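Structures are listed in the sections that come next.
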Structure I
Amino acid sequence: MSETRADRAEALFRQGYNCSQSVFAAFADVVGVSVEEAAQLASPFGAGFGKLREVCGAVSGMTMLAGKLKGYSDPKAREEKIELYKLIQKMCAEFEEKEGSIICRELLGLEKGEDLGEPAVRTEEYYRSRPCVGACRTAAEIAEKYLL
C-alpha cells in the first residue's frame, strides 16, 4: 500500500512541522516547491495563526494549497473568485463536519487568549492528547479529494 497525502501530512507533523506546514508540504511536489520552501511559506499559519488559536493551521495549509492550484491572480476575475470561494467553503464545511470546528482553540478546548506561550514540546503524550494529527490527516484528505 502506497503512502497517502494524509500519511505524508501526519509524518511531517510528527517530525515537528506545524499543522499548516504539514498539510501544505505534503503536496510540495504537486505545487512544484521543495518541502523546505512549502514549510517556510506555511510557517506563520501554525497553531491558528502564530499560536493565536484562530483558524486551524491544517485548514490554512489546505486553503493555501487551493489558492496555489485553483486560485486566480486577476483582480477582475469575478467568476474565478466566486468559484474559488465556493470551493473553500465546501472544503471547510467538510473539515468542520469531520473535526467539529475550523477554529484551533475550539478543537483544543481552549478559551480565547489561553495558551499563547511557547510552542509545546512534542512528546508521545502531546500527540495522544491533541486532535492535531487527525486534523492534518483530514485536511490532507479533503485537499486530495477536491484539488487533485
Structure II
Amino acid sequence: MRIVIQRVSYCRVTISGILHSEIGKGMLIFLGIEEKDEEEDLQWILSKCSGLRIFSDEQGQMNLNLKEINGQIMVVSQFTLFASTKKGNRPGFTRSAKRPVAEPIYDAFIQGMSAMHPEKVKTGIFGADMQIELLNDGPVTIIIDTKAKE
C-alpha cells in the first residue's frame, strides 16, 4: 500500500458537481493499493496513520496526532499512486490492484480508521471520478509505502 497524507484545514469531495463529503481540520489520505498487499500491510499502515504526529503543538512543533487535535479524516482511493513512468510519457498502472482486490482492502482501511476514530472518517467513492478541494496546512505532505516502511 502507498498513501499520501496531507495535513488539511479542510477538504471537500465533489462527484458530478454534488458535494459528497467534507471535513474540517485533519488528514486527507490518498490510498493506493497494489495486487500484493496483504493484511499485514493494512494493519501496519493503519497503526502508522493513526499515530502520526503531524499537527503543531503550542510551540509550533509537530508533536500532536489526530486524536490530540480532535481532527477528522478524509480517505480517497487513488490507484495512480502506483503509476509507472519508466517508459514513455503515458503512465502505466499495472502495479495497481484491480477492483476485486482493491475495494475490499479500501473498505477494510476505512473500517479500521473508523474503529480508531469513531465518527471522524469521511470518504470519497471507490473508483469514482472525484474532484478534491483542500487547503493544505503547512504545507505538510507525507508519503508512506508499506513495502519501504520508511
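Computed from the coordinates by the stated procedures, all read-outs in this text should not be read as laboratory data. Since the structure is predicted, the reported quantities are computational estimates derived from the model, not experimental observations.
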Working back from -7000 (helix-only ellipticity at 222 nm (-39500 (n - 2.57) for each DSSP H run of 4 or more, over all residues; to 500), computed), options I, II, answer is structure II
Highest-scoring structure on relative contact order in percent (Cα under 8 Å, 6 or more apart) (candidates I, II) is II
Structures I, II compared on Cα Rg over 2.2 N^0.38 Å, for residues 78-117 alone: the greatest is I
